[in-house]
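Each in structure tokens, the structures are laid out below.
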Structure I
Amino acid sequence: MIQFEELALVSKQGHSVEFSTGYQDYVLRIEAQAPGVFRFCCGSLKSLSLSETNERAKTRQELSVIPNDQPAELVVVEQEGSWLLAQKDCALLLSTHPFSLKLLKPTALQSEVDAEDADEQERSLEQDAIAAYADAEVLLQTSSAYDRSFVFDESWALMLDLPEEQPVYGLGATDQNFNRRSEEFVSDLAAFNFAPLAWSTHGWGLYLDGLDRSIHSVAAADDAHSYQLYTDNKCFDLYLFSGEPLVIFDQYTALTGRGGQPTLDAMGVGLEQLDGQSDEEFLTFAKQLRDHEVSINTLEYAWPGLAVIDNDRLSLDWDAERLEANTRAYFDKLKDNHWHAIVPTFPAIYVGTHLFEELQDRGWMIMDAEGDALRFSGTKHTGGKDYGLLDLTYKDAYNFWRDRHQQLLEHGQSLKTTTAIVELPDEASGRHNEEGALLRQLFPTLMEQSLYDGISAATTPPEGVVVHDQMNIASQRRPYLELPSFEGSWDGLNKLYRTLISVQNSCVPFVKHRIGRAGDEPMEADLYLRWLALSTFSGNFSFHAEVEQLPIYYDEDTQHLAKQWLSLRYRLIPYVLGIIEEGVRGGQPIQSSMPLAFPNDEMAAEFDQQFLFGPAVLIAPILDESGCAIVYLPANEAWWDLNTGERYEGGQVLEYHCGLDTIPAFGREGHMLAVGPTIAHLGEMNSARLLDEIWLFGMPLHNPVVMRNKIRVMQMQGSSYIKGLEGLKILPTDELEVKRRGAEVRISPVR
């Protein structure tokens, strides 16, 4: 057992320090991993260096953490019984007798040190750090309620203090409260819908790395005032973040991997083929919807997979029986008609085939306790056939799966896969004896990552879509996460809303959902239109390919309103892709919860039925039959009602009633919204003219968020000068006047 009360500093370098623990060769290593980020890592010297000496361990490490060659500088101040480990904007205070750890925020900024002598410079840095953190704010600390707050005894445990007033967000999907206090999460069990990032509006975040089982107990029943972390990993590898939530999202995605970007073709509204619906019937139905002016672009094919492994040899190809003998001509025709295909694929090897026996003998499949290929009962994903799984933990199998998809996807198709059905028992094992919790987290991540590596191989930065149905390690790297279908009821709409926002609270920015649930009774018209209104301001969505779930089921007035919402959605695509481009760079989602967007506004978190759509628009969807939303306008900003043009000072609450053709929506002063032209589908989008109008919300101060943005705002003498608005219609607010001077536009107050 390690009790961490006998720590001794043994080495320090520019960005890290190492302490001996007095237990075998176990050491505690603390690194300034990046500005505002500390890595707190403990384990044996062998386990800590494994990723440096073992290629397989290195590859697995990079599934969750990206190597960083630009760590922050670390100032180490040794004091009696403690060490202050200081960066510029945060510090760790490590103490013994008893062991304690504190994450600190300085009350004073450290000054720039300009000393020629190295020793003098070090002393100056130490003195400056002591002064900066003398009365520091404690952001996060170990709990004093336990005799030992950090312990290793076969597994690891760390107890953190969690004051009653501190909410905790993230940690995966929920259709309940966004604040995850009083919950416990097990990392490898699908029922928990777990994601590993936790954060608070009080300036801290944490991420516990590792593939073995981890448990997050957040002010749960046995202790309502602590955040308890347990893990079976060989190393305890904790990353601590300091800053506001969006800063933490940036730090987290820089650490674990930036998001990939969906293609423009994949941004259209989708139509999802029904189980048992023939491909010919599906295509005919999609064309009929276009003829009825329902804006559909993406065809999401149903299971079983369209890309299938041959029964006799290790080869992956299109299912010619489902498509056509000439699959190239099939996809050419789809593309010529401006259809984007999402094709299902799954690494199944069917029981009873020659290939099953061959790969079992070669050790290319997930095995059971007896060393035979693990068998799974057939599902709709495999056409009802029993199957085994290609072992993607084996490098050669992974490369085959990745490379063959790369070769097949010559028409810009997207992929979808399922990891939700892969329930691996404890006795399942991979090529190198991966088993239990480790395999349950590793295998689905490899399933997704291999496909995304294949689909995005030809683009830098990576671009493409792999639709998947579970959050796995570093899910933000691979768009889109597709949510399950929710019941077509007001309760279902509320659950959809909460799941959407909670997933994005967990730093998974690209989320897709469906309108209603296949096979349900048709929704009432008002519910259907409210569902569409929310979806218009989301990442992406699709319809089920049955009449009862589509606008054509309803009366003419409802159809007209539904088409209005779809038309607005397509006009917003340049803005949505702009948000995604920003998210790729910094981790922010498309729909930000109030505590994420406004962490310093204490009232904002109380209003959890509204969100910030990108940086510019506040949306409060109508989620019940009342036709009314209670809207809080965040303080210290002004807001412009998109429906009336009226300006409101922030800090007030509105009771907002609106018809089925509108939604409570407010533009954020100083921002602008760039929208595209009215189009029926993406085939009508002119890549040389993506935008049509600019909606101003007061005097523009910020560059607009829009795909391929070349619009720039400059402030001078009370006016805004904007370049890049050639040919665009500008819709100013009443007190502003617009003057064009060649390629430049001047926005000034009306005199």
Structure II
Amino acid sequence: MRLLLSFEQNKINYKNYLLLLVICLLAYWPLTFGIFSVKNDAIHYFLPYRFHISEAIRNGEMPFWSPYIYLGNPMYGDMQSGSWNPIVWFFSLIGRYDVTLFHYENLLYIFLAGVGMYKLSNRLVQHSHTALLIAVSYMLSGFMLSGQLINWLAAAAFIPLAIHYYLQTLQSPKFGPAIKTGIALFFLLTAGYPSFFIAIIYILLLLFVLAVIQRFKNKEQAVVPWKKFSLQHLLIILVFAGLSLPAIVSFIDLLPYYQRGSGTTYSDTVVNSFDPQHLLSLIFPSSIKATDVISTTDITLRNIYIGIFTILVLLAFPPKMNRRNLLLILLALFAFLFSLGDATPIRKICYKIIPLMDTFRHPSQMRLFFIFAALLLAAPGLKKLLAEKISSIDLRKVRTTAWIGVTILLVITVFTFFKSPILDQLPGLDSAGIKQFLENISLADAFFINGIIQMVSLILFILWLKKYSRNKKIFASLWIANLFIMAQLVLPISFVGNTSPKEINAFLHASPKGFPLNGLDRSLAENSRGDLDQYEKISLATFYNKKIGISRVSYSPAFLDEQDEFLKSDALYNYVASKPVAYLADSFLSHTDTASLNQGTGCSYAIADVFLGNTRCTTDRKATLKKISANHFEIETESDLNCLLVLTQSYHHHWKVWIDGSKDTIYRANHAFMSTPLSPGHHKVVFKFVPTNTITALWVKLATVLLLAIAGIISLVRKNSLQKV
């Protein structure tokens, strides 16, 4: 009964959610229908990690470690790997993670971003039509169209939800919104990019402080009593901490192992700042790829398009200077100045003064908050435009603004027409040619093409004002069509590549299931032959063929410092490459004696601080891998001398070793890897990755999930009982 009542009350909202889903699927059709694959970071970093998370889960293991990524990778502690993202876990249960599932995950975040923005804007203006169009603008904004970084899309999805539920918490005596705020923050931490989580925490803290000040100023009884207000915020912290504890513990565990874990230099933090010339993308989004525009900013960080009609509304109906709009204006201004990097002092001040602001790069990512604030500032004006009764003065304002826009665009279009060779090129272009044209577009071409589209959009809008009694559906169609068309011009540039998902999936589906032993007795160099042959399509082949290989490629934000040091020594690199993943060393060298590795004495070497006591070398030595899984190696050895068993997997303090059933000690070997000393004879050696603190935190998370489930069931039962009475 309650479900039916809820459905009737929210029928319009559910209908709009469905519309958002349809628009999302159609606008991002290359992903939806598997025509073109994502590219660059999506293929080289995010997809391989998700594949190995999936392989571990489907093998009945926790995704703590991958033996195949960069000679052993503690992906459980990489903040961007997705190891603690529940959505990645869910998709992994559906099937082996491939590029198709990766596309669906992208689409899910884009859709959730629309839903979150719809909820938030509808809360602010109480107008579903306005909320729908603002949500579409957010889904098809320049930030979302730069989607090679899936965790940025995830952040864009959960930021509006976190703010929406927190505002609800401040205005409601119920505990439900507080729980939802904690859950949204958990998803933002585990699915999003760290900098966005840091930013949203500061935003929520500001809202909290303002709410407390307001409560002290207001002499009347608050809607939410102080006691309940305090309990709500305690609940947010407890829910977030309970769900996030395994991720937080894991992240802290890995911080000492990589450079960014201890912060980064200021010069690094201003890499990929927003170049001012990319303000052109507000009107001409295709200009982000203009070949005659010099920019040091990555293509994924240039676009701030929010729709021509959003700009029209903001100009025609400037936001009123109330407290909410002032906060949004300050957010937009701060985000924009921050995104400029070294061009203003804002980024440096934040780096020097504000905690955690020295831990991330790419200032231009903060343009998300500029887009976010601008759209919310436009919402009241859009509501006014869509109102049944609008004054003639307001109509005149918006019409005049539109005509001014048409005039400016006409001048720009006519001027660039004589500089653009587009009319000569278009007749002979096929689909591949169009994509190539967009990749190599000039600024004049961008002005001409985008200018015509924007001019036609505004002219149709003016006609709508005059002749169609301002039918909301027609205006909504114009609004969405403008965003949709511009998205199609940008998608091939900043989101998808030329490769078919079927081609990539062919490599992934050919990957052996589970954790096979085949080939692991061969040298790392043998296993790595052809590793780079299909790099642009699938990254390193050893990520998927289940052969532990070696490479100088290090495409990871959490690449281990010791691995980096190992790569600097050519002699050591080549020697390790000549060995299988597990081998027995009968001689040891100091860290500075790598020249001896090339002498060809017949000895088997390891660089380690372990004294074996041997006076000769032996050929009677053998290490055989018997079993391998995500977090486990089982090796049998045979030797007539004291030997050092070297396992070429990255050293980490959570690795444990058992020799013939007895726990023993792991030593660092060859700069970055693991070893354990063995006496002569036959031994069974088991290495296990056991992050004890993380495992304990997992029990806390499980208890939190159970408590939330019980609380939800009790709440439903009580509500149904009250309705029956």
Structure III
Amino acid sequence: MLARTFLDAQATRAGMVLSHALIVPLNDLVSVSDLRPLLAWLMARPHAPLAITPLEVELGNDIPPAATDLPAAAAALAQRSAGPAVRLGHQDFDDLVVSLWARLWPALRRNFAFRLSFGPSDLVETPTPALVCTPHALVARWRGHQRLDTVSPAPGSLAAAALTGHEQGTLLRSFADEIGAEATAFSELPLLEQAYRLTTDTPDTIDNTITAVRLVQRLSPEPSHGTNGKAKLLQRLLHQLETATAGDVLTLRNLDMQGFEHAQAVWTHLETWTGDNTFPPAQDTSFTTMIQDAIHTSKSTRQWREAVLGGLRKAAGTPGPAFARAVWRWVAADPELTRPLWTAARPDHALVGRLVEAAPRMLPLRAAQHMIDIAREERFPRLHGAAVSTAFPPCEAARLQLTAEPHSVADGLELALRNATPEEIVRCSVDIGDARMIDLAGNYAARTPVLLADLDFSTQTVQTLWTASLKYDLNAWQGPANPQAAFHAALTDLIDGRPVQDGLIRCLSRTPLADLGAFPRRSEVWAKLSSLDLDALTRATVHGWLEKACTGLPPFRLEPHLQTAVLRSPELDSQLSRMEAGEVVGIVTALPTFDEYRFRRWLRAALSHGQRIPPSTWEAIGDLALDRHWKHTADELTGMLRQGRDDVRPALRACLPMIGLLDRWRLKLSAISPAERWKALEDLAAELYPAGPNDQELWERAGGRTADLDQRGSGRTRWHQALQRIEHGIGNPHLKQLLNEMRNDYPANQPLRFFADNQEFTNER
């Protein structure tokens, strides 16, 4: 509707007006550029027409000349101020409106209202007038409103230039066409200009691009409009997302892009950006805000949330530590993120492993507790161990871990103790007493046995710990401050019926402690041991005894069990073969059941290898032979002397009672009395002629008479009587004759030869 209003001078009341209006269909009106043909139909003076009839008006599209105050009006309308633009004075207001209308976009014309106004209070119609003229006298009423600035003839902005038809305004109009924007209100023109400048004049930053996208969405909400311009803008945004920070991405969270045909490409790219991110610590604050906004539907758009959460899931499945490290930092910054983040990431065992590897050393308890609870509920023991280690002292962390894991499992225990020193781990194992804890501490003690030094080995727990360490490395036997005393205490417990840790003796039986030579209750322990332990400890003790015996006298008296073991030891003979004779005699003396044949074999071997045996040792050998009644040994020694080994005399003298009278005499081992000489001859004769003197008619052949012989008694008895006759010179034969006949019978017999050649003896009778 176009109207003119005049003061009605013919009215019955003062202040009445006369208005003449032309009503035109709006769709027709907005397509018209030139209002002058229409305004010409309005009355020019206050004379009401006689009749009101429809008019046939030919509309025109000529562009009228610009009014002088058009730039000022355009500048005022393009400033988005509240209320209308105010022109002072009504003169030529029609010209201003006509020139402005001709240059407006059709969409702007539809809502463009203008009129004379006497103050803001009379602006009650819809749409509210965008441009008013008012009398100069009423300027005070418009304080705070935008008044036309007629001083500056040039347009102040692209938006104003577009309203005046200035050539600069064509850039904005082209941009509007490119993005499919149809400004319907003057307030949109500054937005359009801002969008244009953000995409052309200002620095090419993602913030500017996002702002431009928001503006374009508002100015051109229809996806099918301005597809090319919008596509360029989206491409620019996608390119900038490549180097965007989390803070940049946050600005997208409320971005509505329904007016963009290919908006999904941005969300897809955002998901990729999130999934491929390295999550630098400097951006943690922005990332935590991102996650918070992504898990609350009221803080972001659905598309943005889905892209961020989808990207987090991708990042969670990507090898490498970046995401896992970031999770711990985010949880520390905002513990309440833990569960939503866990849900979003959908962790598998691989991610859990990376979380374990990336776990920090310390976390606030509140932050750690969330992860601890999740790990326990989801049954991830290693993650649980890593989490408890961040917030609890070592022993407390270990207790929590042992409670969370099945009794037979300890996968996360070492992680729970990763902040503990080896000393703390050992101490905790003793305090807690759990087998899993002891096994872990045993591993540490095996590597550093000194960790066991200050423990009380009289307790079952410490014995168990020692056993565990020995199973990892037998060198842990050195752990206690006094290893031997600790082992002996365990053996004493065994003897006295107190419990001993299973496996402790078995392990120590394979260490240097297995030599029980110094254990005072050694003889009692053998019957208490299992067969395997008995064998091992016996072997070690025997070995130790032999080693010590090699360097001097046997170290201790052997009980029957060890005597038997020493004699059966495969080491014995080889040890004896390397030892000096005196040491061997000492060992044999300590072994009452040592076999004579074994001793003789050793003696022959020692002599064959040229071992020099001192007289004192020979004497000890003789004493041993006499004590053990080793007749064969005495005979062998006698034979050695006969063969010229004069050094054996001390041995033979020591065992003289075992040496025959003849050998004593022949070998000059001791003085022989006449009676002993005759006794020696009697022994030899009885040996050669057991039937008596007349055996083989010896007596007759020697010149004697059988009738002179006593025929009673044994052959030895008769020899005794016969030799007494010769000794006392009673009858024949003479001794020399008898010996000659005997030599005739036994020409190779050396004792006979000795007697026969001994003139001192043969001349006696």
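Couple of notes before you dig in:
- FRET efficiency 1/(1 + (r/R0)^6) of positions 271 and 639 (r between Cβ atoms, R0 = 41 Å, to 0.05) from the coordinates reads 0.25; which among I, II, III: II
- Origin of the value 16, where relative contact order in percent (Cα under 8 Å, 6 or more apart) was derived from one of I, II, III: II
Taken together, the values in this text are just the output of simple stated rules run on the coordinates, not laboratory data. It should be emphasised that the depicted structure is a prediction, and the values quoted were computed from it without experimental measurement. Cβ atoms are built from the backbone, for glycine too; each structure is taken alone.
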